[in-house]
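What follows draws every value from the coordinates through simple rules; no lab data is involved. Owing to the predicted nature of the structure, the values given are computational and were not obtained by experimental measurement.
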Structure 1
Amino acid sequence: MTVSAAEQTAETLIDQATDIREGETLDLNALVPYLKSQLPELEGIPKVRQFPGGASNLTYLLQYSGKDLILRRPPFGTIAKSAHDMIREAQVIQSLKPVYPYVPEVQVICEDHSVIGCDFYVMERLVGIIPRQDLPKGLNLTEGDTRKLCMNVVDKLIELHSIDPVTSDLTSLGKGEGYVKRQISGWSDRYRKAITDNASGFEGVMKWLDEKQPKDIANRVIHNDYRFDNVVLNPDNPFEVIGVLDWEMATLGDPLMDLGNSLAYWIEADDDPQMQFMRRQPTHLKGMMTRKEVVDYYMDKTGFSVPCFDFYEIYGLFRLAVIIQQIYYRYHHGQTQDKRFANFIHAANYLEQRCMKLIEKSQL
């Protein structure tokens, strides 16, 4: 590993918040006194900035004198009743902290909508590098370094999947048994409810998934959105994962479904241009494992085994398409003005084509 000629310091590699997007400001007149009542040590008015990543829940940096906090809230506009549950996400993090130390410490949970108009929570800031679409300038990894980083990130998912929910007193996180069946039924229903007049039907994909679904391979704690841009790296040792973020969809279920979800975002250097356009993490770099290598590595480390991973890969892509389509549905119907979502329809439609090509090649 080397640093740039400008001798970048670790501080310059740390993930930075930016200006707040239009229409997504926080009401500080109500928020500041409320947080002071919960955390008396806070002094003054914080500087508020917003982290640019993500297309779902919103993440803000509250910079007080001598203390940084992170605030998480749902998106503005109309949202599905069961979606963006901030209270559950905070409680999941609290439950995991004793057995999975990479989660941040939750400091405030608020269900009083008179404060900022929604549920939200506040947690400690894990200061570090977040590998977003590209690595930060100045972090120049060799091919070997990149491989090491890749394996360490996958290892943290494997470590999560090794947690026994029974012995760890985490059985309340989800329903467990029957997870695969619930996911195929649930995501199919969500897609049909989010269809717009310019959207693909996905009926062939949904039919195939319904017919080919396997039984659950295990019942474990799963993240459901595990990606490079949801991990935090130590700025003094960028191979070390010090945090895992975004636990909104965490539950109990089949860990191979979780791996399939992660690989839906795993864009390789030789993927087609449409897939490259969707890349939001640096998995294209030389040294990164391919999707097949990730599956082989994961199976070897966990001891799980399936004859073919096709079902989980196609499920992950379909689920991603549903998430994209749900976000686009809100934009299409004027429930959000965020112009980042205008082209999401093209991504969702492309994913149907990709799923069908994989189905045609599958031996299942």
Structure 2
Amino acid sequence: MAHEMQSSEVLKAHTHVWNHHLSAINSAALTCAVKLGIADVINSHGKPMTISELVARLPIHPTKGRHLQQLMRILVHSGFFIHQEERFSLAPASWLLLNDEPLSAKSFTHLKIYPHIAKSLDLLSDWFQNEVPTTFEMAFGTTFWNYAANNQRFGAIFNEAMACDSRLINKVLISECKHVFEGLTSLVDIAGGTGTVARAISNAFPDLKCIVFDQHHVIANLEGSQNLEFVGGDMFEAIPSANAILLKWILHDWNDEQSVKILKKCKEAIPSKEQGGKLIIIDMVMENQHQDHESAATQHLFDIVMMVLFAGKERNEKEWAQLFSDAGLSSYKITPSLGTKSIIEVYP
């Protein structure tokens, strides 16, 4: 009981509760920094800036200049900027907020704080007490996928956020994990969106024929290249045949029954293991004992996001193994080389 705890324990517990209760402020502060372009201003200045220099350069009202120090204070504490000798400079994380950074994570930041998702999270406790599949459907009366398909602005933000994540993954995938694709003759990127990953793979392996397979409205008006093609369809119905199937951040969107259906369709589309057939899954593997605390926290947060938006989930190795077994796949190999994500090679 709280009244039986030492005063220091009670105060520590109280701080813990407050930090989690107010955690949305971190997201709001980051969003504010992105919209004001703080990282870009510091970067273009070419050297660390004082608070007065930031006030003069940022698009803020003169009456709000005295509050910028408060915003910068929490952003420094959160690790987005460095404060030394009364001047602010970029931290490693803030480089990912720059407009001209090829690996910029700004679009993903916009998606995660988008009001529609925030509203879905607000309904979490009500959702646990009814039969509606997701809190998103409670809030908007339709599934996330239908909403994205029928709301052009929202769909564009989502697609760019996925492309943003893919650009980050590509840097490691192509440079350090090329062995995963060596020897393949053809590959289908399931639900590959606008083709960010497939384009990188097709450029790195010009002899590898790549197909981006997604819904018709997603790939509409997208142009391929000599070894890259866009094909529309439904992964629950049929998947184009290929030497290998790529599933990047796909199966966590679906429950176990739906994931098994997708995996079975994938198995039908590839040759045997002896003939070089395999699935390449890029997804999270939870409860990895080699992960640091921050990476594990990210995985747990995404697990809840998948639950409220799609009724999906992140999975640990035991849960992945069960999916593969239920889909009739024979073996798998996990390579934890993509930060919070892993490469899982699965064989028929």
Structure 3
Amino acid sequence: MDFGGGDEVRFERIGAAGVVTLTRPKALNAVTHRMVLALSRALEAWKDDASVALVVIKGEGRAFSAGGDILHIYEAGKAGNPPIEFFADEYRLNLAISRFPKPYVALVDGIAMGGGVGVSFHGSHRLLTENAVFAMPEVGIGFFPDVGGSYILPRLKDAFGFYLGLTGTRIRQGDALWCGLASHAIRQTDIEVIVAGLADTGDADATCDRFAVQADCETDADTRAAVARHFGHDTLDATLNSLRSAADTGDAFAAKTLETMLARSPTSVRVAHRQIATGAGYDMAECMRMEYRIVSRMLAGHDFYEGIRAAIIEKGATPAWRPDQLGAVAPEMVDAYFAPLAEELSL
């Protein structure tokens, strides 16, 4: 089947399943505009196709999808042509996945970050193997946890989403199952038989439940309680003060978490906190419109390009954020990222 994905994404009809395979393993299946458009076409075709009972998405190679095609975005933006249409189409796809009227089964084996999160975690069934790694590390490159992060993160258990979005911390199968990101934990060796079972039966619930395994949290109970205590405050400053107070008493977790947050883009951290807090009261469509407002401003700013330069172009360089302190990011500066656009995202 060909929905215009070329050699970047493969579409197959296997029994009752529409199977999507991300096929850029050398690029860790980073999501491109071509992939976004192809998957959007496939979902549009399959949603009313009575012969397709469900959709399965998986990645080829050692990653599910490590994010978006950041280098292309950087180069286009620096050339004066920020790829805003890529984000518009990506956000429409994220919304389409969340609204898909049939089971959408994501088989996450390996890294799932950024754009990879957007094409998987809005689905009805989110199966993570023991190799899975979830992260939303965008504040570390002067960006924000987009692709629907404003919908997903505030709905995780015990303020865990604020912790993940504001620090970029990586978590694995057990934590993802505990906090609500994953619907099932599975074994990597069962992936192909799960696909076969889904294709044979067209029954996502029964098949996924049949292969589900127990997975203990990788993060211990005391640390999870600390996350809830520090990140459960209404404001970012209250969270920072909570972490500082604990760090002053010798709390190693609080000290390390505070150090991590202070190294991120101050603007991104403040924007991300408001984004996640606001998203708690929004539906998915409202979240995507909000994120489109934010990304439109970030593509016109400094920190996103500086973060990519430091992390990807010059690998390991120290970014020079503007401003470089959280206290210098005034409320009106944050407000500007959320202000209505002359041309809002059409959904």
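One of 1, 2, 3 was used to compute log10 I(q)/I(0) by the Debye sum over Cα atoms at q = 0.10, 0.11, 0.16 Å⁻¹, for residues 140-291 alone, and the result was -0.44, -0.53, -1.04. Which label is that?
Only one of 1, 2, 3 returns -0.44, -0.53, -1.04 for log10 I(q)/I(0) by the Debye sum over Cα atoms at q = 0.10, 0.11, 0.16 Å⁻¹, for residues 140-291 alone, namely 1.
Out of 1, 2, 3, which structure matches 144 when volume of the Cα convex hull per residue in Å³ is calculated?
1
To test your reading of the models, identify which of 1, 2, 3 gives 4.8 for mean projected area of the Cα convex hull in nm², for residues 204-259 alone when calculated.
On the way: 1: 5.2; 2: 4.8; 3: 5.8.
Answer for the origin of the read-out: 2.
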